[in-house]
Structure I
Amino acid sequence: MMSEEGSFAYFTLTQRMPAIVQRVIDENDFPSSIVKNLETLIQELPYGIVQLLNDEGSDVAAWSRYLEPFVGKRWIDIPWLFAEVYFYRRILEATHYFLPGSFQGLDPYEYQKRRGLETAMDSIQELSARVNTWSDIQQHADGTNTSRTGLIALLYFALWGNRADLSLWPVNPEESEQSRQEIHLEQSHILVDDTAILADRVTSFDRVRVDFIVDNAGFELVCDLCLVDFLLATKAAGIVYLQLKSHPTFVSDATIQDVHDTLEVLTADSDREVQVLAHRLQDHIAQGRLCLRENFFWTAPLVFWEMPDELRSELALSSLILVKGDANYRRCLGDRHWPFTTSFEDIVCYFPAPFVALRTLKSEVAAGLQLDQVEALNHEDPQWLTNGQWGVIQFVESATSSA
């Protein structure tokens, strides 16, 4: 629940959510009627009453079922993850996202997504050049001999985004001992790091199916697309599916439209390396090697063990699933406050395929840590659970898939 004063959930409900709505007002040219809807939403937080949705979204009937236990309760008295997902769906209701008219399908966070991409172009140019070089090397090598250096570097980028230092990652894996030491130092904030295990697994792949449960648009999406391109170039993957949100949510979460918009921005960039990467990714899509999928489950207030059978069966076909981001990690754990030392593998044993969780910590939920880690972090960095400075890369061999 969010009623515990001092918790990050309480701060989110009382401070962050109203600020998010205000930014939606400030960054869009909405008419007064929509602005009033949004201002009413602000006024509901945190003690207003939960109500049913009232628009023409195809998920309204499902939301009526989800909301049944909570209608009439105060926002502050409902579970945090549920409240967050409901909050973002209420923003779409307020902005007439699902109603016929001028604002149907208008992403209320489009300005923030575009600015995020624009401010990352220097990093995107540098990353594109490196990925293109790795791709060229693979074209002249045994396709099954995946470059561990490139793979591990891209996994770290998929975790950290532009916090990672690309200069530490050589094109040639026979780089200096100093580079290896600097890489080790850079990764000291990864509390569980299964990249070596994962690299061994991917090295054995030969044109398998890989899925990404995608998190954010912007530079993070570009990092994901670079990893996709690398897996396809090395022929570790024969086909990659991006599992994307069916509508805008959590401000920056990526939709199918965001993928296309991102590639359009990259193809129009003046940097040739960026253009080459973008055109190669567009070709992957055109040739059916990169498939973009959406499902309302990804925007539902459900945890991952409540995954619909049809989607579970689909994901079971994958040889590896990359689960991105904090919210998806919380859904893996049922958004429950397990003791931090609880085995991560034991909690997620229901998952339908082998997967790796890449997550920077932004909420007070975690598992698979060592007791001495937790004690040291509580002493050295009291905000370690929520400040985004710590991460995990946790690989799990699915009990379901190996049974």
Structure II
Amino acid sequence: GEQWKPLMPDEDAKYDEEMEIDLSDLEPLVAMPHSPDNVKSVSEVEGLEVAQVAIGSCTNSSLRDMKLVANALRGKKVPPGTSLLINPGSRQVVLNLIASGEYRYLVEAGARVLENACGPCIGMGGAPPSGSFSVRTYNRNFKGRSGTEDAGVILASPETAVATALNGKLTDPRRMGKMPEIRLPEKFIIDDSMIVPPPPPQEAEKIAIRRGPNIKPLPAFDPLPMEFEGEVLIKLSDNITTDDILPAGANVLPLRSNIERISKFIFHRIDPSFYERAKEKGGGIIIGGENYGQGSSREHAAIVPRYLGIRAVIAKSFARIHRSNLINFGVVPLTFARGSDYDVIASGDRVKVKFGRLEGREILAELPNKGMTVPLRHDLSEREREIVLAGGLLPWIRMRFS
């Protein structure tokens, strides 16, 4: 309490814009398949039959969320046609639920309590039935991510999710009456005993690392060449996700850090032949639309293209985190100076890009087979420019500190 200080605006503070929100006008929202941006009010779409409800993972899995769900389920049963999966956010959330007695409400209602992990969110277990709807409190609902290609995932709050689980169909939680009362403990149970502290440096040097067949070191990446010529291996539309670039799920995630084997799944859902083409051509260039690389911040979606010889991605715009990941693995994110030039370049075109030292903001791409040039741009900071030139973040660090 002594460390808490209120942070308030000055009494004479002026604002560029003021927004007034009447909380009584707000209503629950859901994101319909297959994008978190496909938002509708629950009242618009309620009544859809739902085969599965999943609550937890890294999103909406706090003790408060779990208590709300447990108390909403207390003394009730999930109907036979609906499966309820719950993965609390941490072991400590589970410990606190056990101590309060609320864990039993989940089990008695028919919920399957899973490990504190990503789980169904990335298709590792809990795949919904074919052709069904699954309501989830997760933060991604891209096509096929759940592990079932033709299932539709609807993103919702814990309140909407538990109301849906009890009714077997998408339900506005306001129809369920008064919200359950939630009491957080005065003191939380904290158990860090499973966290293993690192040994002293002298002992650490003696430890031998045992690697299984799919635990591989990161491939060595060379510096960016002064110029690069390659074929456009694929041309993509807007809003390509990292799941589109490199799927998650039970086929890929067990491969862990085996980039060679993981690379065979690149663009698997969009173009299964991409891997063979990239290997045959010795790399090349990817063309994307708006918001290329949206979704999960999966580094493999940048590592694998770089491993296959992709040195540049040219797009109308990039999702922020994927742009950073491309830079960190030595792939140059370039945008069209003229948006209309997206229509000029086609799959199979040869493209020659003179990177130089990336000192200017504009770079010319030559299209030898079309006898024309296309102006491109980058918005790299000085640090990002150094990282890309070095071949990625790790080579850059080695250069600076070796």
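Here distance in nm of label points 7 Å out along Cα→Cβ at positions 14 and 134 was derived from just one of the structures I, II, and that gives 5.3; the source is II.
A value of 20.1 was computed for mean projected area of the Cα convex hull in nm²; which of I, II is the source structure? The read-out was computed on structure I.
Among candidates I, II, the computation of helix-only ellipticity at 222 nm (-39500 (n - 2.57) for each DSSP H run of 4 or more, over all residues; to 500) that gave -13500 used structure I. Could you tell me which structure in I, II was used to calculate distance in nm of label points 7 Å out along Cα→Cβ at positions 70 and 110 as 2.1? Computing distance in nm of label points 7 Å out along Cα→Cβ at positions 70 and 110 on every structure in I, II gives 2.1 only for II.
Please state which of the structures I, II yields 1.6 when distance in nm of label points 7 Å out along Cα→Cβ at positions 302 and 318 is computed from it.
Here the read-out was taken from I.
Each of the structures I, II was assessed by distance in nm of label points 7 Å out along Cα→Cβ at positions 158 and 278; the largest value belongs to II.
The numbers here are math on the coordinates, done by the rules we state, and not lab data. This structure is a prediction, so every number in the text was calculated from the model and none was measured. Cβ atoms are built from the backbone, for glycine too; each structure is taken alone.
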